[in-house]
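Visitor: These are the structures in question, set out in turn.
Every number here is computed from the coordinates shown, using simple stated rules; none is lab data. This is a predicted model, so every value here is computed, not measured. Cβ atoms are built from the backbone, for glycine too; each structure is taken alone.
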Structure 1
């Protein structure tokens, strides 16, 4: 590996996160991780709340790249754009809403660095602070059950944001979902190709609707449609 190549690229899709983006960047760059070098690729997905203007005015240094979508295309599109700019040996996703902690990427990286796993997901425990609502948790468990049923697997949290793998493997996945259904599509493509998913526990603090929570029941239907599409394609 070249000395100039970071070991980890953190992919951060952003849409209307003006209130949290500064803390999210500081967390991504400052978290204690078992690597010598990292880079952060931020993809602003057409924000309209001042986030993109704020990002344009920041002096972030060489370890940070900021890419802009001129219009909102969805989380999946932002992740795919971020992968195009990734230079790290490994890539991992970190949302900008502070529901996830960058430090939890450390346990995800350990099995990758030791060669014990090719893909690691962070699994949420669904404690009270992690539960946006009863139906939110039930919906997550339902789509995870559907994943295990369709792909003869046993994972505990298909919708987790924290997913880490080699950048090469990540780029090889035939991903096409534009929105939140990118999360199950990543899992489905990995399972369909025979890659075993390793899981580690992570912390999670769910936001409320007032704080900007974006997932809805319609997204749950899109998730099921994606799982079925990837299973038969």
Structure 2
């Protein structure tokens, strides 16, 4: 086969692959579990998403939003107050998220959270999102993490008046088996496929961390509630 023919075949194959990749990306970016299987669906947001058009989000089918409030002992999300107020005004159900850093004192993290998030009887239960321990100079053991989590939960649950949810990434669960050591409702993660990595079932699942939806620039975490 002449080299010019081979070149045309090669260029044609690359073009087909590029088109297929583009189609696959579009499908992934717009996918969500069916409403028949999961009637209640929403999203998680933080300052990373920039300014959010909350009215458009609700029109796009979001039923609830979890809004990043704090991370660790020192980081307040700079868009929390605005996101909290706007979600409430548009009629979405809303709740606050705390990113728990296993490397830092739980009491300090709890204090930052309760001084950031207002008492609000209409709010959803708070969620504690477990961060990776990769940045810890000396990673804590399982018993230490569970003890610190218990300290954190005691404070934020009194403040909010509701039991918290635990958002548990697969890597941390496989390393520490946290689900079996704490009696709280679980929130698990896994793109496109329902997760089963914890010792008991989940109530919320992050079904995609790449969904594109009008009202937000860039990808969002799309969450569904177990039927």
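Visitor: Consider the structures 1, 2: one of them gives 17.0 for mean count of other Cβ atoms within 10 Å over residues 58-65 as calculated from the coordinates. Say which.
Guide: 2
Visitor: Moving on to the next point. With mean count of other Cβ atoms within 10 Å over residues 114-121 derived from the coordinates and found to be 16.8, which of 1, 2 does the value describe? Spell out each step's value before the answer.
Guide: Numbers: 1: 16.8; 2: 14.1.
It must be structure 1, since only it matches.
Visitor: To test your reading of the models, identify which of 1, 2 gives 2.9 for distance in nm of label points 7 Å out along Cα→Cβ at positions 66 and 106 when calculated.
Guide: 1
Visitor: Given a computed value of 1.9 for distance in nm of label points 7 Å out along Cα→Cβ at positions 90 and 162, which structure among 1, 2 does it belong to?
Guide: 2
Visitor: Say we calculate Kirkwood radius over Cα pairs in Å for every structure; which of 1, 2 gives the highest result? Don't skip to the end; give the middle numbers.
Guide: Values: 1: 17.8; 2: 19.1.
By Kirkwood radius over Cα pairs in Å, the leading structure of 1, 2 is 2.
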